[in-house]
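Structures follow.
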Structure P
Amino acid sequence: MAEFQEIDPVAWELRIDQPDQFGMARWRPAKTKTNPELLGPLYANLPARFPPLYEQLVLSYRWAEVDLQSFRLLANPPGSDLSRLLAEVEKDKGLRESLIPAGYMKFGKGPDMDYDPVCFDIKSRTKRKDYRIVKIDHEEILCNRRIKVVAELAQSFEQLVRQTIERANSLGK
């Protein structure tokens, strides 16, 4: 059995800087080594496994919600298991009850204040066990109980990661 490191909540707090004039604090993801066996209880509550790259991210880091400009990644908060990530995925019952039966698994939201869920399209699983990434209109779900894909963000999670890195690199130049 692989060992895992539980993140000390105090150590997590020490990684966060003081709030700025707007009350926002800068933070850094906390590197950790989470036991892969802890994915079992998470997957028992989800309709599909995560793509391998996202799974590796979940097991290797803990983070607060982060805005990556084209989408916000749901938080994977510190803790002894992955139940807090599951709570983030399942947070909005109205969205969850429509997304899951339609074959979508939320892992993010639109950028800034955009509440539209960003999802793995689990019906599109590839040979590499990855999924198409889509953004879905939350108002269509909550008002009309209808799924309306408003954008394809990437053909796979791996492609989404590459796009995010390229965008960050171009801003740094």
Structure Q
Amino acid sequence: MTEAGHASFAGAVLAELARLDREWMIVPAGHDDVRSVPWMPFPMHDFIALVAEALPEAGGDRFLEIGCGIGTRMKAASVIFGLDVHGVERVPEYAAEAVKLGMDAEVTDALTYDGYGKYDIIWFNRPFRDPELQRQLEARVWDQVASGAVVICANLEAPPPANWWPVLNDSEVRRWIAQKP
């Protein structure tokens, strides 16, 4: 594919993902509880920039999105960066939509998921509305992620552990990229 062809393809994919984000800014019936945040997609251009910043530090291409929603960020990571993507999501309707996009999405609770150590890059944007549950998730991720893995995150309860390498510290807007030593 030529550069112009790739740009056209990426542009078409991004336009479709933006349409899906707008369409899915709803909470499926029966799933609006205190645990999960309604679908609030992180700005795509910011997400792409964060992944681009993190990639040089990552030791591989295995990418996990915690609270993957309908899979639009995973699709962007796959199409634009060629990452091997996987997502975990509590809401079955969201995960089903991610699968329709061709993404590998699993319905599971992030607080009981034990696979964080399998990924080179992990992305999440505050999947829990409850601050205590969000703190528990953050602690679980910090503990389980493999050495050398890069975590990209936004809207945390606390910054990454102090001994992690700060790839990007944009704490004024509550975004971080950190690498576990």
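To which of P, Q does the computed value -9500 (helix-only ellipticity at 222 nm (-39500 (n - 2.57) for each DSSP H run of 4 or more, over all residues; to 500)) belong?
It traces back to P.
When you work out distance in nm of label points 7 Å out along Cα→Cβ at positions 23 and 103 for each of the structures P, Q, which one comes out largest?
With respect to distance in nm of label points 7 Å out along Cα→Cβ at positions 23 and 103, the highest-scoring structure among P, Q is P.
Using relative contact order in percent (Cα under 8 Å, 6 or more apart), single out the structure from P, Q with the greatest value.
Answer by largest value of relative contact order in percent (Cα under 8 Å, 6 or more apart): Q.
Here log10 I(q)/I(0) by the Debye sum over Cα atoms at q = 0.15 Å⁻¹ was calculated and came to -0.92; which of the structures P, Q was it taken from? Each step should come with its number before you reach the end.
Working: P: -0.92; Q: -0.83.
Structure of origin is P.
Since every read-out is calculated from the coordinates, none of them should be taken as a lab result. Predicted, not measured: the structure shown is a model, and the values here were computed from it. Cβ atoms are built from the backbone, for glycine too; each structure is taken alone.
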